[in-house]
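Got some structures for you, see below.
Nothing in this text is a laboratory measurement; each read-out follows from the coordinates by a stated rule. Since the structure is predicted, the reported quantities are computational estimates derived from the model, not experimental observations. Cβ atoms are built from the backbone, for glycine too; each structure is taken alone.
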Structure 1
Amino acid sequence: MRSTTILPSSLSDYDISPEQGFLPQDPLEQLPDSATLNHLGHELPKLLSARMVRQFIDEQPQLLSSIPATWQDQDYRAAMRILSFTGHAYVWEIPDLPATKLPPQLAKPWHEVAHKLGRPPVLSYASYALDNWRRLDSTKPVQLDNIVLLQNFLGGLDEEWFVVVHVQIERQAGPGLAGLLRAMKGAANDKVGEVLTGLQSLAAAQTAMRDTLLRMKERCDPYMYYNRVRPYIHGWKNSPALPDGLLYEGVTAYAGQPQQFRGETGAQSTIVPCLDAGLGIAHAPDPLTVYLQEMREYMPPRHRSLLGALGNATDHLGRPLLSGYVRDRKARHRDLWVAYCTCVDLLAQFREIHIGYADSYIQRQHQAHASNPTAVGTGGTPFMTYLQKHLDETKQAIVE
């Protein structure tokens, strides 16, 4: 019986493409008619290294007088990138003495731009990675030897490499997402060949993503990451250093109350949740599943919508569409089952590599300040126990 599920007709409806994945086309490098913000973005690493960010911001009468009516989505994204890095640099300039409030000249435009983009005013993965790269040679593709960051905190090899590895993985996910959608449409229309071809495309993309992730330690040292990169991406929810959150002065919507937002984390990438949803990987409720659901609020709204659409795709028995279809044909279409298991196994491998990095880059490091805890992720959650549980649940999906 065919599924009655309505699947997304095209990735482009969700600002996603087979060529770029969740990445936009080349992000805007400079904001039009915003000299102060452009200067701030350019000088931020130097101001932060000199611990002059707060003084510089405090002395500015305004960072952005008003948002031009001519701004397009790419302009808002560029402004969000600069304001988000600036906001975190302001808060964490002195890691053991974080700022408890933002001045209105920073808080108000940050809130306004974030609201326009449908995300909270905090540094999220979209601004840290998706909208934060440029190609060295515009005639060559998005790949590790041709991309650098548009915005840094302190700069340096380790910070650059940590982020561009994520950017490369996001690009490599593109053909995989197209393959996943093809497989799901094939299942909905009972076309075995389409399901198989789609799963094979997904596996090829996942293999490339895994191999890129394995390169993290080539140029990002765990000690340097923990002490020179990680301190600035923490947020102010479940933060030992900012237990009450952060006050956004002048933002009327917050009525003078401090706000609590999660820090930047790879959990705000939409790739793995989409693979879980599409492949029908079920996770029993735990603190991490609650947290991951919350992470959707930090994703670009259209990416969030795709994730919801994939998660709602079920067959006539109410089972996840793709996994139900493959399991029903496991005996007579063994190649289909093998292709599905390959994709699930590659997802498990990706998770396993990530757990290893969480251990070496965070848990094994020496904690010097409460603001940079080794037992809590940048999103504010204890991570190791639940990461292992989610890995185990992924592996369980292909137990016969």
Structure 2
Amino acid sequence: MMIEIIKQELKNLKSPLYRNSIYISMTSLVTAIAGFLFWSVAARLYPSSQVGVASAVVSAINLTFTLSMLGLNFALIRFYPQYRERAIGSSLVLAITASFAFSLIYGLIMKNSESFSGVFSAEFLAMFVGFSVVGTAYTIISTYAIAKRKAEHSFVQAVLFALRFAFLFLFVSLGVFGIVGSFGLGLLLGVVYGIIFIDDLKLGIDKEYIRDSFRFSLGNYIASIANVAPNYLMPTIVLTMLGKEEAAYFYIAFAIGTLILFVPNAINTSFFVEGSHGLKDVKRTLKKALVFSYLYLTLVTVFVWLFGEYVLGLFRPEYVNGFGLLKLMVIGGFFVVPVNFSITILNIQKRVREVLVINVLKAVLFLGLSYLLIPRFGIEGVGWGWIGAYTGLLIFIIPSL
């Protein structure tokens, strides 16, 4: 009996759900390792004060990605089966245009911040805007590969992006500019490859696609901003409240804590793709996904408790100061997983209003709790805010499903 089950599951590995999940997981794994390597090398080559400022700038660039998506990354997955390549051209044009506008505005706002007064210049603004546009294109193209059930291309993009750590050695003399520039050049490598693999790319606005996906895109756009904006704003908040060194310790621990969720997130994304293509047995697939995700999180929790301090110490000994936050982030993962899968089910059902409410509530809870707890617990206050936010969401979500 057991042998038959194993044989059946091995056959399933050839299905789009498993195949896409594997490549998305591999992409996330490469991203996790590359992020660890990038910031580890940066922490060894650059002073912690420069790492703290650069982490805030990189987070700001990542935030412009989210602002510039306009919900098109969700629409690409949900509507690709219907519109195919007509969707990618429209998405690229709209997202890149939005990215230029948002990054220019954000960059000018940074000009007036004391935290960035030592690095801001016309050259800095040009770099910030340029890399924001490149990063937006990277995200759209990677999403297109996943929606097309060709996630191996997204994986190759991630491998090329991972090479960004090599640039750190070349730009040490540039300080903060060297770290941010290395990050941006890695994105550029991924975009160049992505443009090559897109089938029949025609840049332009497909009015039918935009009209059909508008409501879905808009709802998910606002929801996605509410979802990730707190993560990208938090480094700046910590920098302002606790200083440059604490911002560096926070960023490394928080980044590792969120990247640890790469396996559940990959399964969740593939679940969304297959649900958009018409997945038949949703409940059975969801149950398997949750069981596997919790088994993975249990193993990761044990690993972090045993070796977390050693992992943080690889950056520099002082980065062990983030160990308490890392442990809290891992515990929070057990609450994050069911919330994220619930949001995916709602998106498959096109229940955009509920998705929006959940993400806005999460943003309010996470930012609010963290802001209140940071003065008392330091960077660990962010971890308690993370757990509190997702616990509150679960209480809210369960009755609505």
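Observations, loosely collected:
- Origin of the derived value 5.4 (distance in nm of label points 7 Å out along Cα→Cβ at positions 192 and 248; candidates 1, 2): 1
- When FRET efficiency 1/(1 + (r/R0)^6) of positions 56 and 136 (r between Cβ atoms, R0 = 30 Å, to 0.05) is computed for each of 1, 2, the largest belongs to: 2
- Read-out distance in nm of label points 7 Å out along Cα→Cβ at positions 80 and 320, computed value 2.8, structure in 1, 2: 1
- Distance in nm of label points 7 Å out along Cα→Cβ at positions 168 and 216 derived as 4.0 - corresponding label from 1, 2: 2
- Of the structures 1, 2, the one that -15500 was derived from, the read-out being helix-only ellipticity at 222 nm (-39500 (n - 2.57) for each DSSP H run of 4 or more, over all residues; to 500): 1
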